[in-house]
Structure P
Amino acid sequence: MKKTAAFLSLGCKVNSYETEAMRSMFETAGYEIVDFKDTADVYVVNTCTVTNIADRKSRQMLHQAKKRNPEAVIAAVGCYVQASEEALLADSAVDLVIGNNKKSDIVSMVERCFHNNTKEELIVDINEEQEYEELNVKTTMEKTRAFIKIQDGCNRFCSYCIIPYVRGRVRSRKEEEILAEISGLVEKGYKEIVLTGIHISSYGTDRKVTPDEETEESPQTRDNISGSDKSNGADMPLADLILKIGRIEGIERIRLGSLEPRIVTDEFLRAIASVKQFCPHFHLSLQSGSDSVLKRMNRRYSAQEYYERVLLIRKYFELPSFTTDVIVGFPGETIGEFEETLEFVKKIGFSHIHVFKYSKRAGTKAAEMKDQIPEEMKNQRSNELITLSETMAEEYKAHFLGRIEKILFEEELQLEGRVYQVGHNERYLKLAVQSDQDLSNEICEVTICKELTDEIMLCKIIN
């Protein structure tokens with residue numbers, strides 16, 4: 001009888017990708033995959049440690065799994081493991097602890113737990129790791145969109161962030177591995193891929209390129225893309241990767257995860273704008289619109305520099321979608337600094353803002369800063385910024401009324417007794433058509449008619 005394995009991914013899209021890869025490894029090893037809420041022989045929790053709340057959630061899920069089946073092997077993997085090794089080794093609910101850059105060993109480690117009936121651990125000094133851990137996905141839980149991890153680690157050390165300490169320094173995935181994985185997923189019918197990582201703007205910056213190293217680009221192609229500014233692995237590795245992905249037969253959409261403003265240059269935009277499958281949806285990390293707060297955060301750009309990058313993007317793309325993250329209530333944030341942020345986001349006109357109330361994270365510089373903001377004030381500022389975000393979202397959506405757009409259908413939804421097929425356009429607007437026909441993974445041209453809900457716009461398919 002097959003052993004069963006269940007998986008839970010907490011936190012970011014990188015964790016989701018890695019969980020899918022581990023799921024594939026267990027399937028290849030002959031395990032039957034079951035829901036995390038079911039009884040299983042193995043439970044794998046890919047943990048998160050970005051906040052203290054994430055730590056607590058990771059512990060809770062591990063303990064829930066052990067309670068569900070006391071005889072199961074409970075495996076804690078990932079970032080919380082890397083940050084809290086001693087606590088997990090002392091936790092009787094956990095049988096296996098595996099840190100970052102060692103997830104590829106999980107199946108053999110689980111088998112050792114079964115065979116030896118002992119607690120096992122595999123944790124490395126992540127700050128000494130220089131090689132990217134190659135993981136691979138063949139299918140994903142999503143049927144239309146696949147997230148592709150292209151790098152790991154971060155060298156930025158923002159004052160509020162623990163991630164560089166648990167993910168290590170920047171390590172880029174081999175280009176040929178990325179392209180092969182995407183090709184395999186496209187062959188299985190995936191139409192859209194999203195490039196993700198801990199800090200994808202740093203992709204390729206750790207790779208030393210010698211002067212005589214050749215790329216797959218011909219000189220003519222590079223000249224056509226960026227004039228005298230050549231797009232190659234040495235100076236624009238992320239743009240170069242996007243260009244090569246765009247040549248994969250069958251790929252319909254290429255989307256990016258979070259970007260840092262400073263990667264946005266004329267040369268970078270000229271290159272990616274030449275890729276017809278590129279989606280003009282830019283998640284440009286902001287965190288604050290106040291220069292003094294940005295400095296305390298160690299963000300390494302000013303509000304004006306950010307604004308200039310936005311203007312540059314609008315030069316190359318029609319109605320680009322800008323989404324971002326903003327932290328409210330950062331230590332020492334005055335009323336004036338918060339108002340600077342409000343005015344700045346109005347100036348940009350985001351289509352969506354992910355609003356986060358600052359949360360102390362032990363081990364970061366910000367946790368030791370003076371003038372911590374009271375929770376009540378954080379709540380007030382969060383509510384005010386969320387309301388503003390909703391207003392800007394409505395203003396952005398209004399630009400699309402009457403426009404012809406393309407939907408990649410992803411799911412079926414029932415509202416007030418009617419059936420709708422729902423998906424997104426290239427700019428990540430959520431669109432729907434009324435239809436009983438399953439259109440999942442189809443791309444159709446539609447005319448946008450009106451709002452269906454606060455989040456979804458109703459469309460009509462163009463025959």
Structure Q
Amino acid sequence: MENLLASAAREHVVDYSTQLAKSKRYSSFLKCISQQQSVVVGARSAIYAPVNNLTKIIIWDDGDTSHQDQSSPYSHTREVAMMRQTVDHCDIHILGHSRSTEMARLISIKFFTDTSKPFPIPRVANSESEIRVDSLAWTTIRSALKTGSVLVQVGSKGSSTSAFCSNCNRRAMCKSCHGPIWIDSRNMARCRWCNNGNLDHRCQDCGSVKMRLGLAGSTRTAAEFGKAFPGSRIIESTGESPVLQAPANSLVIATPGAEPITKGGYSAVVILDAHKALAKDSLRATEDAIRTWCNAIALMRSDGSAVLVGLSGTLATMVSLWAIDQISRHELDSRIELRFPPAIRLASIGAERNLMQNVIQDLGNIEGIEILGPISITDKGSEIESRVLLKYEYSIGAKLAETLKTLSFKLSAGQQRFSAKSGRAMRPIRIKMDDHEVI
């Protein structure tokens with residue numbers, strides 16, 4: 001945005017961000033519907049801007065979860081852009097430092113064309129050490145601080161990602177909701193589920209009140225690096241307290257997505273907790289890890305060096321060679337073999353247990369779908385809904401959506417359902433046509 005405002009096209013730039021006041025947002029809306037040429041810049045909502053004579057849509061980093069709307073109809077910026085293209089006959093450009101599996105599929109079916117051009121490959125080294133900050137990382141940071149700033153990406157914020165009983169090693173659980181306890185940046189024991197403080201925590205097994213820290217977060221890492229590199233300026237940047245621009249010759253500790261920029265680029269980028277990012281219980285664990293690593297390494301200057309700690313195997317080799325497109329193709333091939341999105345589409349249907357039995361009975365009459373479940377979805381120890389998953393091909397998506405809509409109206413008539421979290425009324429049957437989060 002700042003680069004566009006400093007360019008010759010600044011008179012045509014329209015700020016469509018959600019942080020604007022309502023009056024300024026309405027002013028941006030009026031500029032969009034006017035006949036003058038405009039360059040509309042904004043977050044996810046900018047894809048709906050009523051631009052006249054639309055000729056081009058540019059999406060940055062389509063794999064970022066912020067492109068996915070969390071409320072019904074759960075639209076994605078990329079999907080809305082493809083629908084607008086059929087209406088306005090415009091061009092779509094998807095840009096980014098990595099490639100999502102959805103884009104890999106669209107390229108494989110020739111819906112999109114890969115126009116990537118050759119570029120200097122960054123120098124990336126990896127270490128297979130089980131030590132969180134091994135000798136390679138220490139040496140890289142120490143030498144790079146002499147010539148510029150260094151970025152260290154860690155997996156999570158706070159002093160510790162989790163806490164354990166120092167006597168019996170049982171994971172510390174919240175006294176209110178039995179959720180996992182973590183240590184925040186103020187050294188407070190808090191619950192990840194309900195955010196309640198647990199100052200008087202006592203182990204449920206042995207009764208001990210002492211806790212030991214688990215894997216270090218950004219706050220604890222910054223404190224440890226401050227002792228290891230005396231005289232260096234330590235900057236901590238997280239999603240809660242982001243730093244937009246880091247001063248020169250500083251050591252920056254940042255969580256994924258909160259990395260600040262620095263003038264001239266970083267002299268070195270060190271990625272910690274690589275194995276933790278890959279071990280997440282998610283279908284997109286590898287894809288998300290690669291995306292956050294690439295975005296961090298992209299902030300490095302051309303003569304800088306990057307280190308990934310705790311990464312080994314074929315993936316480490318491909319990252320070192322910067323074969324990011326091959327990684328996305330390999331990930332897509334794995335999804336095709338296992339019949340997971342985006343090779344096929346995955347819908348989820350949620351309802352109360354009694355109502356779900358009727359839903360499953362009617363789903364058996366629909367051809368071309370594979371039914372998985374039902375499974376019980378719990379939150380804070382209590383069941384909030386029963387859920388089934390549907391696997392289906394792209395070709396029957398429209399027909400299935402119409403069938404499920406009719407089924408929902410028929411079975412939910414006269415039914416009431418309230419959210420277990422907020423107590424608000426919600427649809428008796430919740431249908432999500434593309435639900436990747438469930439796996």
Structure R
Amino acid sequence: MQVFLEQILRGAVAAATVTKPATEKRESTRQLGQMIRDIFKKGHKNFRLFCPDETNSNRLGDVFAVENRCSAGQIIPIDDHVAPDGRVMEVLSEHLCQGWLEGYLLTGRHGLFATYEAFAMVSASMTIQHTKWLEEAIKLSWRAPIPSLNILLTSTCWRNDHNGFSHQGPGLIDTVLAMKGTVARIYLPPDANCLLSVAEHCFRSRNYVNLIVIDKQPQLQWLDMNAAVKHCTAGASVWPWASNDQGSEPDVVLAAAGDTPTLEVVAAAWLLRKHAPDLKVRVVNVADLMCLYPPLLHPHSLEEAQFIDIFTAVRPIIFAFHGYQRAIHAIVHGRTRAERFHVRGFMEEGTTTTPFDMVVRNEMSRFHLCMEALRRSAYPQAGPLMEWCQDMLARHQTYTREHFEDMPEVRDWVWTDM
């Protein structure tokens with residue numbers, strides 16, 4: 001399986017080429033769907049995709065070019081890609097899909113459970129019990145390792161433009177964070193190439209519960225494949241192209257974990273570079289959430305020297321997070337001056353609204369991050385830029401209520417050189 005998946009990953013490079021950071025958009029999960037399609041296409045018969053009636057919705061539908069949904073019942077003419085030997089298990093029951101996958105893994109075979117983020121909580125107790133079972137099973141020398149339980153959460157809390165508040169809940173991150181580091185992993189890939197790198201690693205792994213969180217909507221792409229593999233292997237890294245500290249000590253660190261937080265952090269760094277060019281900003285991205293834990297608490301933890309090299313020892317850190325803010329505060333407790341972390345995340349503020357209005361409602365927008373960076377760094381000329389950010393938030397409020405879409409300068413933003 002390892003060599004096979006490495007070949008598939010290399011084959012995905014052409015489809016996910018990034019010529020320049022933050023200038024082109026893709027549906028990241030569609031790239032994963034193409035990767036899984038190629039797994040099926042190569043005739044790999046010990047892999048299945050489990051998805052609660054959402055395969056196409058979650059942009060994984062390319063698998064149907066070579067594979068079918070499985071059904072042992074009567075097939076009628078209007079059925080879409082259905083066959084008794086299909087390897088896509090699709091039924092509207094999170095419990096059933098996850099249960100099927102857990103049983104499949106116990107036979108030594110591989111798979112992925114993909115679902116809407118909010119409804120992964122329906123089967124959260126099953127995730128807990130599987131994790132607990134793994135914690136005990138790995139202590140038994142006679143028990144063979146089994147392929148990992150891989151869970152993909154998409155249709156996330158930040159981008160439910162049509163479904164609204166009922167579909168906005170990142171709680172499974174907190175659930176998996178509570179599990180022991182010997183078996184629990186959480187990945188927040190910021191773009192398609194990082195998702196492919198993470199998926200390749202997770203599909204090869206054994207004896208873990210791997211939680212992967214990324215949205216399905218078109219989003220800016222940041223890293224080419226080589227950079228993505230390096231970044232995901234490290235777990236967290238500085239993005240020099242988005243920073244202006246030029247390797248020196250920054251005045252403030254802007255950090256992100258998650259695709260939407262990454263967009264807002266990079267856009268905030270761009271705005272600060274434009275309006276406050278003498279403020280030295282370092283941009284950090286975290287793809288492996290567990291690397292933030294202090295050493296000894298998780299095998300993926302960054303050594304303290306590495307942590308300081310990335311986040312500095314004393315500078316304020318404005319951290320934009322996909323989930324609930326308290327999770328980051330809990331993870332970094334015990335790190336060097338953990339009180340430096342000022343976290344913005346999901347605050348249970350949601351509705352059916354525009355993508356940018358979601359981050360504004362939860363005070364994680366690029367304008368909120370800019371103002372927080374100015375405050376925490378005690379930037380002496382902050383006044384005019386603070387007022388401009390407040391004016392932009394007021395303009396956003398008016399524009400979205402009149403036009404039912406985000407302002408063009410937000411909606412169409414891409415990275416440009418100053």
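Out of P, Q, R, which one gives 16.3, 49 for Rg and Dmax of the Cα atoms in Å, for residues 157-364 alone as computed from the coordinates? Answer by label: R.
Here the criterion is mean count of other Cβ atoms within 10 Å over residues 53-60, and among P, Q, R the highest value is seen for R.
Kindly point out which one of P, Q, R the value 64, 63, 55 was derived from, the read-out being Cα extents along the principal axes in Å. The structure behind it is P.
As an exercise: semi-axes √(5λ) of the Cα gyration tensor in Å, for residues 189-268 alone, calculated from one structure in P, Q, R, equals 33, 15, 9. Which structure is it? This figure was derived from Q.
Read-outs throughout are calculated quantities, based only on the coordinates presented, and are distinct from any laboratory measurement. Here the structure is a predicted model, which is why all the values come from computation and not from measurement. Cβ atoms are built from the backbone, for glycine too; each structure is taken alone.
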